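> Just below sit the structures, each encoded as structure tokens.
FYI, it's all coordinate maths here, none of it is from the lab. Everything numeric in this text was worked out from a predicted model, so none of it was measured. Cβ atoms are built from the backbone, for glycine too; each structure is taken alone.
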Structure I
Amino acid sequence: MKPEETVDYNVKVCWHAISRMYNTEAAQFDITTSIGFVLLNINPQEGTPATKIAPLLGLEARSLTRILKSMEEKGLICKKADSQDKRSVRIMLTDKGLEKREISRQTVRHFNKKVQEKIPAKELTTFFKVISRINRMIDNKEIYDSANQKSLREEAKIER
């Protein structure tokens, strides 16, 4: 099977193209794609608990920590103790963060609008259904489970 015939290859290549496009746009405003997505996932009025952001973006906590540090240094966010739970930290957007969030929102909306202009709604509906099913399969461990891993290891030994 050629790489371009696999699902993962096509998803990865497409995401990298989107990411490069977003990074080119974001660079004009002194942010990155990662920062833009974090900004979009922070509640502009109430802030968002720091622990809730990483799962929303599918990031590891370590990666998010680096991004948040960079965002704080750029003056896009500030950290505030949660009023209900003093152990919890809420990430709040600064005025500059709100401005960059709006730029990020408009960039994402523009991309989606252009895609919707070129790809029929029926095809996009099918795309969303397929992507959702793949995500559910991964979440439910329908693709790799411990029994499957054992047979994969055995197959790899045979092929050597």
Structure II
Amino acid sequence: MSDNLIIQRTNSENKDFQKLVSELDAYLAIRNGDENDFFVQFNQIDLLKHVVLIYQNEIPVGCGAIKEYYSNVMEIKRMFVPQEFRGRGIAQLVLKELENWAKELGFEKCILETGEDMKDAVGLYQKSNYKIIPNYGQYKDVETSICFEKIL
């Protein structure tokens, strides 16, 4: 893991988060192709109260967010590390901080959705002790989605 990493808790009004999410959206538009419009509707960030940013030398190098899904369940959203910063443990740091925050807020479980072709993301979640679950909510009938959960 890189040195000089700073973790910041914030919300979706943070300009650095908005910039990273714009990069994420552009990346996903290419990855998801024609299916992207379906996912966009579930990835709005205007109401996210719990956002984690990772900075290296004052540059935002990773982000993620949690939002309440049920009374005891947080959903992890908008996980992203730009290509040039991948492979340094930044996503793992974001994920751990989101889990810690959810636990501090009294939540018992985190859930999330990713695409089956997002091999790095799937690997991260499996390495972080997330278990594959049946697709939930809006992802129920999406064949390319993989949903995970972790008891905190």
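> For the read-out helix-only ellipticity at 222 nm (-39500 (n - 2.57) for each DSSP H run of 4 or more, over all residues; to 500), a value of -9500 was computed from one structure; give its label from I, II. All intermediate terms of the calculation are to be shown ahead of the outcome.
On the way: I: -22000; II: -9500.
Source structure for this number: II.
> Could you figure out which one of I, II the value 8.4 for mean projected area of the Cα convex hull in nm² was computed from?
Values: I: 13.4; II: 8.4.
Working through the options, I get structure II.
> Name the one structure among I, II that semi-axes √(5λ) of the Cα gyration tensor in Å, for residues 26-81 alone of 16, 13, 11 was derived from.
I
> Hey, distance in nm of label points 7 Å out along Cα→Cβ at positions 58 and 90 derived from one of I, II reads 1.7; which structure?
Among I, II, the structure yielding 1.7 for distance in nm of label points 7 Å out along Cα→Cβ at positions 58 and 90 is II.
> Oh, and also: Comparing FRET efficiency 1/(1 + (r/R0)^6) of positions 66 and 130 (r between Cβ atoms, R0 = 35 Å, to 0.05) across I, II, which is largest?
Numbers: I: 0.60; II: 1.00.
Sorting by FRET efficiency 1/(1 + (r/R0)^6) of positions 66 and 130 (r between Cβ atoms, R0 = 35 Å, to 0.05) in descending order puts II first.
> A further question follows. If distance in nm of label points 7 Å out along Cα→Cβ at positions 114 and 138 is computed to be 2.5, which of I, II is the source?
Answer for the origin of the read-out: I.
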